[in-house]
Structure P
Amino acid sequence: MKISVSAAGSTRPAAELLVVPVLEGGEQDAAFRMLDEALGGHLSTLLARGDAKHGFGETTLVFPANGAGGAERVLLVGLAKGAEVTAERLRRAAGAAAKQAAKSRVASLAFALPASALPVAEAARAVAEGLVLGAYDFRELKSQPEDKPAPVALEEAIIVLPADADEGAAAEGARVGEIIARAENVARQLGNLPGNVATPTYLGETAERIGRERGLTVTVLGPEELRAEGLNALLAVSQGSEQEPRLIIMEHRGGAEGQKPLVLVGKGLTFDAGGISIKPAAGMEDMKFDMCGGAGTLAAMQAIAELGLPINVIGVVPSSENLLGGGAMKPGDIVRAHGGKTIEIVNTDAEGRLILVDAISYAKRFDPLAMLDAATLTGACVVALGNTATGVMGNDEGLVQEIIRAGEATGERCWQLPMFDDYRELIKSDYADIKNSGGRAAGTITAGWFLREFVGEWPWVHLDVAGTAYGDGKIPYLTKGASGVPTRIFVQWVMDRAAAGGGTAAA
């Protein structure tokens, strides 16, 4: 999709669909008033009669007679009262517009950006993100019915600026938003692909392609290299599968030589049947989404490279399947993880943390300035927070707050969970250094504590995205399936660190 900006007062952009936000109550925005005047007061009449919806997220499609006002179709999108216009509201309004464009089979639209207290770069970025995310549709594995026309892709979007807006700042904001959203769509695509396509090998090949296209250094370790490195926890998880495991390392060297990097780690479990501790059959098809943390890491590295951020960043994705077989790990097995600690396997369905700790331990060789990991790790997090917020915990309060702020900025909200020392007691083992599950009580927190045991002294935060990495797609810019979380949180955090100079935490 080509996204551009147009200054206020310029000739009305030639687009098949004109999107005009409608404010709840009070005086409407200038863009609405101008169009309403061109249509002889028709829009305000529709609002007054209640024929046009204007609650937040509601849409009404209007067909002006003979294209009056320079538009064949006008989409009214309920936004908010003027003081309540936020980036997330704009993002959702733009997502709704992209969905309507698909329904109307139009290839171009113009979005009238309302005046608000938001900086115009932030507002334009939000609209660009919403448009690109909202236009995504996973249809690659569906046959096209012969009796129906092929879908029409949204190819062009013009953001029409309010009066006196900084056109250069808006264009830069739109550019950033388009790059980030396009990357998040890569994560969504990877997440939506079935497990027989998106295998560990496929993830490795995808990382290599991204590396070639975006100038990243990519290393992919296979079984022999994993054994040589002592990544035995990752190898143990993959024992029951014919698919070979992979450890994917992506390096963006945009900062000064010798500058400590930020490290992003994402769980890439491409299918999880639970192993010997097998999952129930109902809903098991959704376990193709167990690699969404890894998908978000690959996608974030793409965006970081394309944005050319002046900072060093390493992305690490451990990837395997967790199936049943004659060689599968068993409850009671003890494995020695990378770094030397022994782990008692009490539940083979607590496998994500096993591949993560090997990746975290491996990543310490980069001497990271700070480290994030993201994983669809525990059903307990879904019970606690539903599908609305990502669970966050870590060993550095300042870093935790950075991630929460990044989540607020991107609309991918986070909620901090406690890491009291008492929870550590639940994962003590009688037979090994640690066991891989503390049971049902505080399941998300004990999983976080398990990871923390392998982190060391580096500042670290864990994001449990089990409830947010995929869902029913009720948010206007999403669809059923993978959401792309945690791509935008990762990128926002790195952008904030880069803006702060790379070597310090963002204020």
Structure Q
Amino acid sequence: MNVTMLLDMAADGFGDRILVGTREDGLSGERLRRLAAGGATLIAESGADAVLYLAVNGPAFPVAMFAAARAGVPLVPVNYRLGAEQLDSLVANHPKALVVADAGQTAVIERAGLAARTRAEFLAAAESARPGENEPFVDPDSAAVIIYTSGTTSAPKGVVLRHSNLVSYVLGTVEFGSADEADAALMSVPPYHIAAVSNALTNLYAGRRVIVLEAFTPQDWVRTVREQEITNAMVVPTMLARIMDEPGLERAVPSLRALAYGGAAMPRRIIEQALREWPHVGFVNAYGLTETSSTITVLGPDEHREAQDSADDVVRARLSSAGRAVPGIEIEVRGEDGQAVPAGTPGTVWVRGEQVSTEYSGKGSSLDAQGWFCTRDQGRLDAEGYLFIEGRVDDTIIRGAENIAPAEIEDVLLRHPDVADAVVVGVPDDEWGQRIEAVVVPRRGTDLDEAALAELRDIVRGTLRSSKTPDRILCWPEIPRTPTGKLLRRDVVAGLAPTPN
């Protein structure tokens, strides 16, 4: 089964229903299929071997994705926020691509010697193109999407997601036609993020209308939820934190029934506040990676409320977990010797399942001999299979002979009511190998002076121990993150000036 069949099922099952965009001018399931067929004709006539999407999200994105799938070539959504050098490098990997690009990307397209259509031009051309009579056979094992990783710790790698990977994820997590005709989902992530791809597919399969908020602000998010009567939404933790912390914001969202979050650690203070303020909303913490076609573990609505209300410390702790594996996914935590460790023991998280990608473009397989993928995330499983993510393996601070997970210290800092964001990093030190330094961001309307920062150090020392206490805590107006909330830890390290002698 390939991605095109998901669109055909939706168009056949509820073709008159608006599935993309606003109620006033959105695309129905049948029109989406018609545009995808026309787009596939454009791709075939151009001889392109990929569709390069260098634009913001919106109706053109799912049309391009399904057009590429119908034509039997991969969609390659590219991060338009990258610098010129990285953009040139990624675009150069696809010299025969059909390009959909916003006007601001003209320079990079011209440097690559390619021609591009804007989103409006692409949709208009797809509308007028005649659908092909004989569509090519699309092998489920062929590439459907290639997404380049963010490159926050190394050069971006192209993750090859096959039709079988994406379809496996959709069929394992969503019931066909399960959404009511009035249901609407709000997306606030860019198209080059796996969540944009997975949500476009899952909401379509469920029969739920999708609206994109291109530029997030707390005010615009709440306004859109109200005006479009949004029932389901997905945010990254920094977005929910801004909504909860915005002074004077009227946060009533009566239509909202489900809110999914993921992509980074959620401060416990924020999720607890959201649970109190929106008792009618079912919260879902979804953990996944580009390489896993999106979500592999879920902490569901009932588990959120149970953890919030429980007097059992073990159950309460699960509010900070990523939940349990979705159907079809196996999870293992391994020690340094490569062997699985007992419940409660930290190690490296490995996953296996049909939705897991098998390769990086031009770099071969990403799996071991038994089909397991190393996420490079540190974590632990409790006795009931709840996964706790404790940061990236590459982020581990080695102070003396002790391995220290930054997430443990960050969690303590984020519990303080005046701290909106926090990051802990290791910086070179002649005596200890690395020393621990932290950066915190004050909540709006508060001030973290020297006395407050000293108090934070004392709190960490009292909660953990002296060897895990930051040698220095600085206050910054913001911490560098990607638009999807992923921490740019190396930029933090670069921004920390050496400690005066």
Computing mean count of other Cβ atoms within 10 Å over residues 208-215 for each of P, Q, the value 19.9 comes from structure Q
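So percent of Cα pairs over 24 Å apart, for residues 256-487 alone, computed for just one structure, reads 41; which one of P, Q is that?
Going through each structure in turn, the value belongs to P.
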Relative contact order in percent (Cα under 8 Å, 6 or more apart) derived as 10 - corresponding label from P, Q = Q
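Computed from the coordinates by the stated procedures, all read-outs in this text should not be read as laboratory data. Model, not experiment: these values are computed from the prediction. Cβ atoms are built from the backbone, for glycine too; each structure is taken alone.
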